[in-house]
Structures are given as C-alpha cells and as structure tokens.
Structure 1
Amino acid sequence: MTITPHLRASAIRRFLASQSSAGLMLMGAALAALVIANSPWAADYDAILHARIGSLSVGHWIDDGLMAIFFLLVGLEIKREMVDGQLSTWSRRILPGVAAMGGMIAPALVYLAFNTGATAAGWAIPAATDIAFALGVIALLGDRVPASLRVFLAALAIIDDLGAVAIIALFYTSGVSLPDLAGAGAVLIVLAFMNRLGVRRLSPYLLVGIVLWVLVLRSGVHATLAGVMLAFTIPMARTPARPDAGCASPLHRLERALHVPVSFFVVPVFGLANAAVPVLGLPAGALLAPVTLGVAAGLAIGKVVGVFGVASLAIRAGLADMPAHAGRRQLLGVAMLCGIGFTMSIFITLLAFPGDPLLQTEAKIGVLAGSFLAGTIGYAILRFTRSE
C-alpha cells in the first residue's frame, strides 16, 4: 500500500498534536540514555557531554541554554493561565492550588525522613510533577478520565512548576554577582517598558531576552530563570473577540511556536543528556541508599498523600468542589500520576548535588523508580475506574 504525502503529513500533524506523543518521546530518550550509559559507548557519550563549545560544555549548553527555552514556555503557560485561563479566578485556583502545595510539602518531608546532613539538600527533588509525562498518561486513557480532571491536573502541574521555579531561585542559588544581577534587573525593566509601550513584535523581546539570559548566567542565579522572567514580560491580550484571533497576541504566538520544539526536541535532549544511569557499575548499596529511597518514596508515596489528602480535605471542608463527573478513586488516580517527576526532578538533582556523580546517580535512580511506580499505579487506578 502506497502512502501519499498528504496522508504522511496528516499523520505527522496528529503525532505532534498528541499529548501522549511528547511523553513517549521523553520516555524513549530516557530509555536510550540508560542503554547508552550501560554500553561500550558510555565513555564516548560522556566525552560528548563534556566537550567545550565556547565557554560552556555541551552538557551546560543543554542544562543552562536549552532548558531556558523550556522555562520560557513554562512561564508563558503560567502567565496565560493566571491572566485568562484555568487559574484566572480564586475559585478556580483553590483546589489545584492547595493540592499542589500539599504535593510539594509531603514529598519533601518523606525525603527528609530518609536523609539528614549533606544529602538533605535534595529535599526538593521529589516535589515537582512532570506535566508532559502525566498528561501523556492521561491522553492514553482517552475518555476514561473526565475532562474536569484533565483541567485539574494541568492547573496543578502549572502551579507546581511555579513552585519549582521559586524553590530554584530561593534555595539553589549561591555566589551571586551583584553587578550582573543589577544588570539583569535593568534589562528586565527595559522589557517591562517595552510591554507598557505596546511593542507587539516578538523579535525585540527575544533579542533583549538573550542579553537577560547572559547576565543571569553570569550573576550566579540559575540561567533558566531568565526564561521565566522573559515570559512574564511578553504581552498577552485577554480572550480574543474572534475564536481565530488568539494567535494575534504575542504570548499566544510564542507559546504556539515553542510547543513542538520544546516537547519534541528540548525536553527529549535534556532527558538523553541527564537520564544516563550506569546501573552496571554502581556500588552494591546504591539502590537502597537514603537518597534513592527518599526520592522514590517522595514521588510514589509523598505526592499522592499530599495531593489527594489535601484536595480531599479542601473538598470535605467545602472550600472547593470535586471536579465534575469525577469520583474519589479517579482523583486518587490523578494524584498518583502527580508522582511522575522526571524532567524537573532531574533538573533539581543537578542543582542539589553539583559535582557529586554518585549522589546524582542515586537521585536519578530514585526519580526513575518512583516515577515508574507512580505512573503504573495511577494508570491502573484510572483504567479500571468508571466516571460518575
């Protein structure tokens, strides 16, 4: 059977539009990294990541450069939802907001139950939800999950991302250069003035944003936060008068332009560069190390306890309503999926244990194990529970 170009193009568009595809791409990248790290190519893989391009290694370009684009998209999504989306009113923010708070505090406490001293620095690793993976699992379940729970999960993950950004800024920044930080502040003011003056072309914002990124990188604050700062200055119009006019807003245009490259290039490349765990060469106790157990338990147990427990209390107290057409078991299943913490968890791992490959490896094992358990159990709960 001959496949016409039109049919091939349609299949590609459907693939790129599917939320599950982004999760599958990330999963494939993570599996590829694991295979490479435990193969004869491990040394070559490591050499590529440490090769220098200009003043930074390839690994640093990925973690500080490409991930700044990821954080730019995260910032755009947060601003859009806060201004004119699912988080635009307090009534819409209450349930995902309190659930996200519980979902950040409980995993941190579970982690600290296993870790004290130097390894306690990793307390934030299990506190973040990977929105691509979680929504990918939801998409695979189709109509078995009510639309209201999809909205709840998306809103919770966005608030979760905002919390993770705040944690990185407050707890994983050291050795700040005040002149560079002041310069970044001045550039941020310029961007805000551009917004106030009604500049709607994206190119000036992006060019000035590059300057902001350089200054933030040099300041000692993690460079990826420049992406969030830039996102908050991009102009956004409220709900357009015509359904097809949304893309007229600079924020909508940029978010739409970034979605595919971030989902299908930036995040998989980050996974390929950072999910490599040399399991075959690990010390015997690494699988049961406090960091490994703390991260895995934080994701697989702490997340569901925090999200489901706090959400249930809020609903029972009358502060929020149960999502429409959803039951407690379905809410439990979605809370379980919040324990999938791949991208942001590994990113925080690199910040929590800089220069310590063993602790980074233990944390990554915990992330992979905890995320796998949470995703599998969450999928099973939702797969065999009917909507109400």
Structure 2
Amino acid sequence: MKKITTLLLVSLSAYSLQAQNFIQAYKNRADQVSQTTVTNLLQDFQNLGVKTTGSDANTNTLNWLKAKYQSYGYTASQITEDPFTFGNNISSKNLIITKTGTLYPNIYVIICGHYDTIVGPGVSDNGSGTAILLEAARILKDIPTEYSIKFIHFSGEEQNLQGSSHYANNVLFQNNVRQFNIRVVFNIDQVGGKLGNINNAIKCESDQAGLSSNNAQSLSFTQQLAVCTGLYSPLQTVMSNAYSSDYIPFEQKGDIITGFYENVRSNNEHTANDTFANVDPTYVYNVGKAAVGALQHFATASASQLATEEVQQNTLESVKIYPNPAKDYLQVEFPKEVKNFRLEISDMNGRLILSRENESKINLAGLSDGAYMVTLKSDGKTAVRKVIIAK
C-alpha cells in the first residue's frame, strides 16, 4: 500500500460516546486476541517469503490461509476462491470466507486485507492485516452476528488493486447487476508499526473523495470505528482519509468504506526491510483488539456471553515485559496467579541464548544489540514477545 494523505483531525465529541454503549461480551472477545498467536502468525507470514502476485510463494500463502480457516472449523462451503488474471497472463486468487448472519443473511460486513507483497516478505504490508483477519475469524467463528461477515484476503493489491477490483467488478457485480448488499467494507492495511516508534495510536480512515454520495456514511462508520477502538483497545485514534487500498473498488461502486492504517509510518513497506524484526507485534495485537471490537459492532454480534463456548484468555497474555527497547535489564511482570515460570530468550534464528526460572529481573549483560524473542512458559501455557536490546 502506498500512503500519502492529509490528516483530518476530528474530535470524538462529533460522535458522542453515548451513541455506542460499551458491551462487556465484545470486550471479552476482543481480549481473546492472543499476543502469542499474532506473533506466530507474523513469523509464519515472513517464512512464506516474497509473495509477488502470481508467484509460488503467493500460492503457498493462499494455501496457508485456507489451512488456517479449516483449522478454525470453517467448512468447505464457507471457503471460496476468486481467481483472476491480469497483465502478461499473471494469475492469482482472492480468498473469501463467509459467516452467515442470523437476521440479515443477505447483507454483508466485509473485513479485508491483502496478502501479496512486492519486494520483501511484507510482514507489515500486509502480514499485519492478514494476522488480524485470521484472529478475528478464529474468535468470532461461533459467535452469532445479525449481519453476515465476509473475511476477504485479496491478492494483486500491489499491482493497482487487481484482486479487489476483480472481486468488485465480477463477484459483487455481474453484468452490472449487484449480487448482494454490503453494510460496510472494513479494510486493514499496514498496521505493523515499528518497534521504537510511539505506537499508541491508529489512523481511522474515511472516504472523503471519489463518489460524494457515500462520504457522509463513511465518515459516520469511521467515527464508530474510532469509538470502538477506544472502548475495546488501549489505542488512541487519528481520523484520516482513505487512499489507494482494497476498499477503493468498493467505494467506486457506491459502498461505504472505512479502514485502519498505522499512525506513525514505518517506511519499510515495499522494501526488503519489511520483516518481522522491524515490526511491533504488540501494536498489531492492540490493533487486533480494536478490530475485533469494531467488527462485532458493525455486524451486531450477540451481546450475551456464551459460557463454555467462549474460550478464556491465556493468563500469560497479560504479562508485561519492559523496558522495550531494553539496555541492562529486562523486567517481567506476571499476573499474581502465576507462581512458577520459565523464561527463554532466543535470537531471530531460533537459537536459545538464555534461560531462567522464576526470575523477574533479567540481566542482559551478555547479549548483543538486536531483536530477540522472549518465550514465557507456565502450567502448560506459553506467551511470546519480541524485544529489542539497544545498549
């Protein structure tokens, strides 16, 4: 995604918090976003290589995505592919997963992001959005929603929105006839941040260009997105304008769009530096919480707790590791119920560097500057964090 935009700073007083009530069930599900899972997904995405549209790595990533949805329990009838060809006979596929709504099965909330890259492995642009879509689909798999949801992974975004344009022009519309109605398109692109930046805010994008007939509704939904972000994540919000990503072909068809984009730009997109070592997994995790909260709001998810069907959060997910970047020591702060634990520090190649048991202050004297993985283990549970050591 290329991003050049003028920020539109809007006070949330323009959209009263009272218009959206806090829903505890939504918060509980947003809190089920797993930092460890997000970190593992980002690493897996990197390991799939450079996913140029039409390449073997691009196809392997599509198959990896399908396998993830199958592991979450989505059936073959819910998982469809949208093949397309462009340019000099370049072929790829979009992946669509459909979750049917209870009250409005023919009206869809689309949450989308692209999985293709052009130079590097694209861990921020757009492995970050890819990981968040997967987490949202995992968590909401068995949660009733009034509106249907389509989780869409587009390819060909980096070649002028080829995949999303094909979908809008040949699936959403066939022979210029609309096949189904869309409530809102929620696009997530390049939300990886960069460790060392101040990653405490997210841009909420609205449509203030193109067709004028859908601008006011897009702004309203984007204000709702910003409120959900405040309700269900620790992130602040900055209002911004939509630009050149997979929501644009839908906007051109008259649909309502909104989206997330990182606030402090990493500038690693479209380079070999767009790697796991250069993203902030905690930022992706927090954006994921905001996205799960907002998606429930957009699709009107059940506000009731579903007891045994809703998985409890891993207690290790709330562990705090600081400072990050670290210099001499790393402090680990566990929930009070954690009594015994093991901490392991590995380099980015997976080589174990240090192992400690029941130590909450770790001396870093023997470690060189760089990025490391910290793995915490207790009572069969695991949590993973990325830390930077800079002396």
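Side notes on the structure shown:
- With respect to distance in nm of label points 7 Å out along Cα→Cβ at positions 39 and 63, the largest value across structures 1, 2 is given by 2.
- Which entry (1, 2) yields the derived value 0.55 for FRET efficiency 1/(1 + (r/R0)^6) of positions 263 and 335 (r between Cβ atoms, R0 = 25 Å, to 0.05): 1
- Origin of the derived value -7500 (helix-only ellipticity at 222 nm (-39500 (n - 2.57) for each DSSP H run of 4 or more, over all residues; to 500); candidates 1, 2): 2
- Ranked by distance in nm of label points 7 Å out along Cα→Cβ at positions 95 and 207, structures 1, 2 are led by 1, which has the greatest value.
- The maximum of mean count of other Cβ atoms within 10 Å over residues 31-38 over structures 1, 2, that is, the highest value, falls on 2.
- Taking mean count of other Cβ atoms within 10 Å over residues 255-262 as the criterion, the top structure among 1, 2 is 2, with the largest value.
- Comparing mean count of other Cβ atoms within 10 Å over residues 111-118 across structures 1, 2, the highest figure is found for 2.
- Relative contact order in percent (Cα under 8 Å, 6 or more apart) - highest-scoring structure of 1, 2: 1
Each value in this text was obtained by applying a stated rule to the coordinates, not by laboratory testing. Model, not experiment: these values are computed from the prediction. Cβ atoms are built from the backbone, for glycine too; each structure is taken alone.
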